[in-house]
1. 3.6 is what came out when distance in nm of label points 7 Å out along Cα→Cβ at positions 18 and 74 was calculated for one structure; which of I, II is it?
2. Who wins on relative contact order in percent (Cα under 8 Å, 6 or more apart) among I, II, i.e. which is largest?
3. With Cα extents along the principal axes in Å coming out at 65, 60, 40, pick the structure among I, II it was computed from.
4. Have a look at I, II and say which one yields -29000 for helix-only ellipticity at 222 nm (-39500 (n - 2.57) for each DSSP H run of 4 or more, over all residues; to 500), as calculated.
5. Comparing mean count of other Cβ atoms within 10 Å over residues 130-137 across I, II, which structure shows the greatest value?
6. Please state which of the structures I, II yields 5.4 when distance in nm of label points 7 Å out along Cα→Cβ at positions 106 and 242 is computed from it.
Structure I
Amino acid sequence: MSCVSKTIRQQLDYRTEIAGWFEETQALFNRVAAFYFEVIEAHPEVLNLDGNGPRDTLEHLTHRTKTNPEPITPLTSVADNLPALLRRAALQAALGAAHSFHAHLARWHREKEQALDKSKKFKKRPPAPPSHWNKSVMFYAGMWKQRTATSILLKLWTGTSWCWVKFRIGGRELPGDWDVGSLQVVQRGKRWWLHTFVKKDVSTPGTVKEQVTNTPDVRVCAVTFNAKDALAVCTIQTREGTALATRFIHGGRQLNGLRKSSLGRIARRRADTGLIAQGEPDNTRLWDRVRHLDEQVAHRVSRRIVEFAQAHGATLLVFEHLIPYHPKKGSFSQRGNEKCAYWLRSKIFRYSQYKAWTEAIITCRVNPRGTGRECASCNTQITRYKEGQETSGSTPGAPLVLCTACGMRGNADRNTSLNIGQRLFARYQRKENPQTSSRAERLSKERGVPFPQVAESGARPPTELARHGEGDGHGTA
């Protein structure tokens, strides 16, 4: 079993004056976290303790109780009447920052020693402790209560006192089969959002090699990307190469049009301005629109890919390993549109990767070289053509394919996805030793192997026969 986790983001509905209470609570939380970080720097030995040792030691140094009436560094110098759960949340945030800082500092010292041992100049600056704290407030179970699908009660600091405030929740609901963890209130723009950490246990599906080599009925969902209307083409196939289902995820033509119109407006405004200040953003609303379009499409396409694979029982998700892209010459909107379309493919892969893992599906990549030029049935060169066009000559980038060897006809992207899935199986396919032809004059091994004639004569052995090995043409990512 393995544990998978994710964060559900929901928007909070509140009055205008409540936003100031969020800011006061976050400022208090960061003051306490900065205080505990200074205590850790004064007593760095607490980082070497195991389990709850660091937490108990820091509370003994700072928290006043009946058994500990005079702590060495009282927390009351920073905040008084602080809820215990908020104090512990800030303490854990300070511990995390301290562990990260000391780990980076130790690595810097190692790199410096290695450079000095080799008599090299070392100009890398050492890491510095955080000078400004801006962490989001973590709400443990005692800081929130009465949570429903549409509302929740949060305990906030108004600047003078603590009070319970009820909020309405909007957006995505929590999944029913996941365990709900701690909450976090995060500021995004001018609004405050509720982030909920959820997790669940899933059965370990096994590595890619184990599934391909040891599972005879394994199913693979191979995905290829496209810059045209079909953003992604998915095909479910078996080890034998049988295609069970294919899905075309459309929307690329509409996305390219919306993105190109925004990039064209940016280009026209830049031309009217004539001068762009260096280091200052320009046309922020239009750039945000382009970015939000790509984000929305990436999440939509990745979710559909994972749902398609899960519906057909696929446990492996195979993508093509994207190569560096160099846009062609053209207008600003055209080149920008091509760049964004290429970056969108990387986003779809990243989002599909973590969404597939929550469904116990493993994601991998293969080398795409030649997958669009070979036939998925016989691995021979194919001819690409458009609808209504003669198949005598091949047109690069055409949507249809024809194999003159086996007579296969079909969609070019579907053929590419089939080749991508077959390339994964070929990566782990066992190679059988070639059968040697029996010769009457061949000597038996029982009598031993005599020295070859070239060795007896002292001549150089022939090298032609040493090149008969077949190289692995299937690259790995």
Structure II
Amino acid sequence: MKLKKRSISKAVLILSIGTLISKILGFVRELVVAYKFGAGSITDAFVLTNSIPPIIFSALGSAITISYIPIYQSINDSEEKNYFTSCVANFIAVILVIGCVLICFFPRFVLSFFGAGMPEETRKYATVMLRIATFSFIPASLAHLFKAFSQSNGNFWSTSAYGVVTNIVIIVITMFAVDETYWMLSVGTVMASIIGLVMVTVIALKSGFRYCLALDLNEAHLSKMFKLAIPLIIEDVASNMTILVDRNLASFLSSGTISGLGYAGTLGNVASVLISSSIVTATFPAFSKMISRGKQADFEKEFTHYGKIIICLMCPISAALIFFAKDVVVLVFQHGAFSTSASKIVWESLICYAIGIVPSAMQTYYLRLFYALKDTKTPVIIKLLSFSLNIILNIASYKLLGHIGIALSTSLSFVAAYYGLGFFLNKKYKYESIKYLSIKMIVSIIWISMVAFLINILFGRIIIVKSLFARLSIELFVFVIIYLVVELVVDAPMVKRVIK
């Protein structure tokens, strides 16, 4: 088990470093777009069209790649593994090519579902950009599959480097885009996906992958994967329906709301992707192997340990984003064409999104446990209920609260999904650690939020620091020091292990 722990820790480190660099570059990308185009029709069209292909196709792509790893781990023969992987890749390619061609021919029909209330000017930009951006998802989906192949073979470098490479390509191409050549934003997305696919394919080949031209839908392992994937597809379709509702409702609000929510979501997702997604991605193959070999005691011990790490790292980030959101957004985004009113939309949305950061991270962690157990039905039911709650809250609140209602509804649905998943893990599989993790999360959120609130009051009303950068730096420094001191006293062994 020591070797396993070192392997997981190494994978988490690789993924975290790559994700950190990727997210920094992602921020630069967002800043370049915001600086050059502000928060208006072009950015609304860009955010919308960049999200449509994943909404339509990710149900298939993500379901297949998630269900792929447990099935792959159960195969012993290397040639059989390559044949299985090739069949999956060819199936994804055929389905996505057909779908992308249809969207390319009927872009306005698609846009009528995803942005019913958008102004005609935004629709004009979006039509052109959608025709281009759609084709980014073919290489992007294949890249996800080959990253899963590499992860299953203990190689996490492709996953770590993918976001870095694609963001660099997008930034370079975006630098040359102007109002008259706005379509270059979508060209950058397509080029980045193609280059990213080439990179992860090379790494997969070095990890042992050998492609064969085959599409055997009756292949035994492919059939098993489809059975696991069907509930995941249903779950993903429901998830994308909530995004569809969000985008449509936002399109009826003021110009810039869609992109404002997008920028807030980007800020809110940084921590989740950097920390929780790195841990989830690194542990999923190992957890699947432990469960398949019947090592339940070892598995639950490791599951509890990494769950505590997620809580330990995510709670302070959530509290910081809630209480320092305005300063963060103004410092990061309010430059060039980005107005004060646009900043207000972003930081108000960010506060609401930040409420759901920890539950969102933990529900993703719990979901992977269900998938490692090859139970995809139970989480689908729970997620469907949470998505329904999100849609109901969205429709009920968007007229009264606007973008705040949309963002808050998302966070509340994450909270509901987290507790639903935890309840069934405890009841159905008797994992006692679920109750412990829930209590630790609640206690951590409460006390660290109180610290963040007091620091916000201290430097916002009592000690006046004129420089925004200096004030935010001092606030975050004091906040982090207090948090680390308390955690070292309360849970020293775990903090030391996290630092190592």
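1. Considering all the candidates, the number was obtained from I.
2. Going through I, II one by one, relative contact order in percent (Cα under 8 Å, 6 or more apart) peaks for structure II.
3. Considering all the candidates, the number was obtained from II.
4. Structure of origin is II.
5. II
6. Attributed to the structure labelled I.
Rule-based calculations on the coordinates, nothing more; no lab input. If you're wondering where the values come from, they're calculated on a predicted model, not measured in any experiment. Cβ atoms are built from the backbone, for glycine too; each structure is taken alone.
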